[in-house]
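No value in this document is a laboratory result; all are computed from the given coordinates. Note that the coordinates shown come from a computational prediction; the quantities given were computed from them, not determined experimentally. Cβ atoms are built from the backbone, for glycine too; each structure is taken alone.
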Structure I
Amino acid sequence: MGREGKMQAPSSKWQLFLPSMRWLRSYERSWLGPDLVAGITLAAYLLPAALGDASLAGLPPEAGLYACLFSGLVFWCFCSSRQTVITVTSALSLLIGSSLGDIAGGDPARFRALAACTSLLVAAIAFIAWLVRAGVVVKFISETVMIGFKAGVALYLASTQLPKLFGFSGGHGGGFWHRMASFFGHLGDTKPTALTLGLVALALLALGKKLLPNKPVALVVVIAGIATGSVVDLASHGVKLLGKVPSGIPMPGLPLVNWDQVDDLVPLALAAFLLGAVETVAIGRMFAEKHGYRLDTNQEFLGLAAANLATGMGHGFPVSGGMSQSLVNEGGGARTPLSGLVAAAIVAVVALFLSGALHNLPQPVLAAVVLMAVASLLKVSELRHLWQYHKTEFIVAVGALLGVLGQGLLRGVLVGAVLSLALLLRRGSQPHVAFLGRIPGTRRFSDLERHADNERLPGIVAFRVEAGILYFNTEHIFDEVLGHVQAEQPPPKLVVCDLSTSAIVDLAGTRMFLTLHEELAKHGITLRLVEARSSVRDILRVEGVEEKVGRIDRFKSLADVVEDTRTQGRSVMATDEYGPAARQAKG
């Protein structure tokens, strides 16, 4: 530790192999306490969640424990997100459980080996994705999509916890709508003691969040829940407890799977990777935006690769970033990925020596911890803002929200991403064409539609396209310009395109200018292009546009062309009034 309370920077050798650990260079001593507390709180949640998800995957409870333990020991070294938790998830567990049954042929040992092998294949795919820097793909998920995604995730996760809060079974099978229908259908089965315990925990968490921000309130609530379960016979009142937690840690090793079976597992591994990658990056982006740091999406793939490699060697099954676990981690006060290492170490200690410590933890208390964590995701004010000012963006956000609720987390993000791409293509294919007027008293020009006090240019139509001019928008630009020119009365003598806002012009764009030049020339109208960037000037010159419209260089501005045109116009008028033709007409 340095004099200023910060850990020393890792050596250049470690920076080479662990580039994501840049946060370690600025680690402050004051962060250690929150990270420890967050790790303890996270471990208290990871243990029961891991056991439940293992059952969804068709595996014994300890498989989920091993997956969280081994993946947590390595993920923190490679990830760039400071709050994302690597863990087993319900989505991946259901995918594994529904896919391996036929391949395993009813053999439990073979099933476990196939699950571990699937994790190793996910690690290989994630490593390849990291090598080719495929992380850029997930950047197509817009912030608008994330607003809808987070709201959908909040409702989705809440639907899995409400039955536990009310003390009856449910919350795992089916999608959101099925779970909610089942929830309302079983309200008559509510256990008063369980609901009371859960509501008290919720109230304490809410008060703690308001009165004691960034304090380990969740951990205190969990400990209080365990103490209550140890003193009071809650089971006799219908309150479900966590129950027995298996003990021991297996020796790491490769699963016994032959090559023919590996071929059968590749499609499953690819699906698991896609599911895990989208969820992990979506979670990381959410926290990076909230806490103001940069997320390296490609680096998350390396973290996934390392975590799944460790899990496969540790006889677990595929893992990814877990939304509810990450929210519990953040809510516990986590400042850096170190909290994940702390949680993994605690899971190891519990697995070895304290497997019975969590036996009396009431499930309604755990449900309250998760519900409080996910409540922060539902930003009604952001949705209201989109509805008031950005109707199209609101539709995209709602599409992502409904996608999560109707199709699950992965498909929800994909639905939102498709909507986002469709919106991007629509904007790209119909860019704004601004027709310009002079800003009074200056040599600058801006959009007449937005600034009605701008000076119009008699005999001149000046415009700029506020986007690149590419094959999918050239027809729109051509129609906009030609329609405006034809509507001008009297018709202009000059049309000038300001290319300063068009960083890219492709082959179709150059040919659009040639066609526009020919169409305008039929009516005696000249086309000029000004203020093009060097790369744009190059392609316009190569494609022969410069030969038709005149030299395009970096010295002529829009103001220069307008002034030259006006000067030439005055010269022509003077020649017409005093020249030989005018004198002969007067004589």
Structure II
Amino acid sequence: MTQHAVNPARRRILQSTVLTAGASLLPFGAGLAQPPARARWRRPAASSKIGVRMLQSYARAVRAMLALPPEDPRNWYRQAIVHTLDCPHGNWWFLPWHRGYLGWFEQVCRELSGDPQFALPYWDWTAEQRLPEGMFDGVLDPNHSAFYGTGPEFEARLAAAVASSGYWTSPGGVYTRNSQYGQLLARNIRFDADVMFDILRDPSGRMFHDQPGARGIVRERPGISLATSDAVAPATIRAALDAPDFPTFASPKSANHSVSAGFGVLEARPHNSVHRCVGSRDCNFTETRGFMADMLSPVDPVFFLHHANIDRLWDVWTRRQTLLGLPILPAGVELRTDLPDDQKSAAERATDYYRWAREPLLFFVDAKGAPVTQTRAGDYEATGFFDYDYEAGSGEETLPKAASAMARAQRVARRVFPGSVLSRAVGGARPATAQVKVTAGTLESAVEAGQTVVANITLNFPQACRDPYVVILNGPENPHGIDAGSPFYLATIVMFGHRGSCGALSFALPLGAKLSAARGAGSSDDALRLRVVPMHAMMGHHDMGDEDVELVAANVEVY
């Protein structure tokens, strides 16, 4: 490492525990020697005995936050607006941002619920494929009378507080990207009227939902759809957890956390699908009904249980990688030091880790409503910062045993099979189609050997996309009638993120066991056919949707 002309005592490498970045750099045996100590708070499954009790404390906190004046940053709607303003999707800051958001929110709940033992429950939608029963009770349902029932009421109560929030000025009157105002301008949010327009008046689809339409799933029909069930299935979760490195697991690299680049398996499938399921009528993806469908989604209390499960799976992946002796953070973490940025070596500043860890996250507040001092993505790379862990849930079964971990650590090289786009237009009389030259036997052999096989689909969106799309693997020439129960159904692509998220976006879709099921009509022994069709066209509604979306690339990846 390049040396600096500074006191050597300041040059020390940061020490880490097994739960943090350095664990992946330890010799294999060291990573297995000492199990991590139990954290101070353990987040339970929502429907467990402890989880049901925690939901009662959660309800007290929600009611207290709803009762706070809008000028208090801990007010329920002010907390939700933080997500609207700043939350990243479709890039590798998706996970640390939400960990920070949930961690500080949990502390606010602990303070306002009066329960010092409060730990945020998680909804394990893989094991429990229905909304947890308690989420229909009292203020845990956003249709409760304690919530604002209409858009005009929301505006009357929130507009002045948002305008006077301090978001709209630069410190000392000097513009800098590393300020709240600089971050908002990067997302084309210029002043408070822009926020209210997006939430209440955007003709392409407002974010506020009047009661009784604040949530799409109702007590009488609490289950998720077949397409959502596929998105959260054990096979999908296993494929997500088998990602060999951080960008593959967490979604791709992008220029900053305002820009979407694509969606890894975890974000493309369970994350996006559950959001759109809860936020559409009867979980049909096509009829928006409820806050969970868009960026004001934290108005629905189930948001935090959904994201606690996403965060839990990140923790499972981190522990799994550690046991396998594989990296748990972006490349270059081994070079990090505690030196100020202007004294770091050129080699350290040139790493992925350095760029990822110093991304500014500036909108969080603590349990008293004060701005936090932890304002970079790297502050939230480990659960240890908030001193919590999780009650075991789905995905834990993928953790390798000591005897098998050594063998799994010797991974085969990543292979990519490029595809050719045969027809680009997504819509109209013919679906967009791509073909990937690879034998079915090659891919099925990889699956049998325990490798993960993923199709990467890249769609170009000229403007922000709200429509869902179905991806078909092989199958008959006429795709209509293929649904989530068909052997040729691969996935449903549903978007979630800022309205400015457009351009070319990739989606990682696991193939796995679907390879064998999709053999037959329309299949070839030496190629796979991938087709993309608007969901509304699959349902026979050819007059719906006017998005000029194109399929621009496809490939199959094995790792």
Structure III
Amino acid sequence: MRMINNLKGAKPPKVISNLRHLVTSGAECFGDRTLYFYKERNGEYAEYSYSRLLTEMNRLGTAFSLLGIGDQHIAVSGDTHPRWIATYLACINGNGCIVPIDKELSAEATADFLKFGECVCFVYTAAQNEKAKELSALCPEIRYFIPIEPEEDFRFSDKVYTVDEILEMGEKAISEGNDSYLQISLEMEKMSALIFTSGTTGTSKGVMLSHRNLTAATNASVLSMSYDDRNTFVSVLPPHHTYEITCGHLAIMDLGAQIFINDSLKHVLKNFKSFQPNALMLVPLFVETMHKRIWDEVRKKGLEKQMRALIKMNSALLSVRLDIRGKLFKQVNAAFGGNLKSIVCGGAPLSPDLIKDFYAFGITVLEGYGITECAPLVSVNSPGKIKFRSVGTPVKGCTVMIDKKPEEETGEILVKGDNVMMGYYKNEEATAEAFTEDGWFRTGDIGYMDDEGYIFITGRKKNVIILSNGKNVFPEELEEYLAAVPAILESVVLARTNDLGEQTITAIVVPNEEILAGKNKDEIYAEIKTAVNNINRKLPSFKHIRKIEVRYDKFERTTSKKIQRFKVN
């Protein structure tokens, strides 16, 4: 299945005044054009238009108001679904506060977040149907449970109303002249979204984002990209993540582009191939997996030397402005549908070699930088203005400064702008620590800016290894080197402390068993050891990886596919 562009010409990006303007102008400009393609539970494909989003947002918002929860905290959880997005927008555009919840959390953890977030309503997709029953007992304060894809026996409580019933309630009220929701004056400085960072309620923080924060981030995302209504995307990441909702949904609908909702991580590459997107927004794990799969296939066929030669030849052709990448690497791109031209990626650094390889294949990888507290976009590389190892320049409306002493090369990255959060929910101490006295947000990331304003991230402040000689080692730098080793699937670098209190830089690696097939554990260790020795030769001695630990279980990851470092021991 492939999206069909049924517009004659691309329209320039709109600068929206708020998220209601986003939806109303989308319906006005693009009408019945398909916004979402997705699979229903019965396996059938369905379409959801720009005009339908406006209609259902208004009906949901009107019904929430009638139920007395329109300006309250409403939680939404589950898989990506058009009505998940409609709920998000209906709540925010009624001056309520949306609380997106990670579907992977246990019922107990979900209940903790619902209570802490003072939620009065829980809207959910099929992935949460069973969990909702448990939450009914765990969270008596929840007044309404609203399944988007109900089971046959969905009515486990008199608090349960299907989303269709809620929509009918709103439709009836609007048809009878109730325009109260449509007439609400939006409060741009009010908390509109409460986003929980990774962790349990004991370690997670509730990031308070205002309507202005989300609007600013959406505009910045649109203005920083060269996308328009001719673009087609596949939504892969969970919608409760700010990167996905802001850049992967709100910004894309502002363009009039189209989105296919991926139904399962198991089907990602299959859906790329069948749906044929020309643009993607991903986190590094997906891009690295795609890159590894390409080279694994090349090596299996014994064509690595030929591929390297083609890449070298292609570089020479591009230098004289002869671009035949579509022909040279047609088979590579066919694995992703044949139309893929660009990938926006953020969350962790990517190897420049990987980016160069994708460019050779005809796919431009644009690295960016974001953090939940900035709603989330801070900077991004723009097409034609890419700097390797950089996460680009600050987006419009966002100012970045490096907090460092004159004699230091790097320092903490500080941010100011309309995209920066209000603070942490019910945590004045953490909020105060997160800002400087003159209002700059402390990201906790370490880096530098060059004389052209490009940002380079060298590590996380909290991950830094401080050696006994006072030298700082950022694990992310060493992990980037390790990621380029074909025999290594993934790695975490940390410091082991012995009985004498001495620190040893240690790499914990998961081997790539496809590449190392047929080798025993001793041989696997020896090959990885050789690769690490080669890396060490390129580094100053204080950065050398002194110890290697091989494990065969993959690291636990968050739903945004970041390794949970605190669980690595």
Who wins on Kirkwood radius over Cα pairs in Å among I, II, III, i.e. which is largest?
-> I
Check the numbers for distance in nm of label points 7 Å out along Cα→Cβ at positions 136 and 504 across I, II, III and tell me which is largest.
-> III
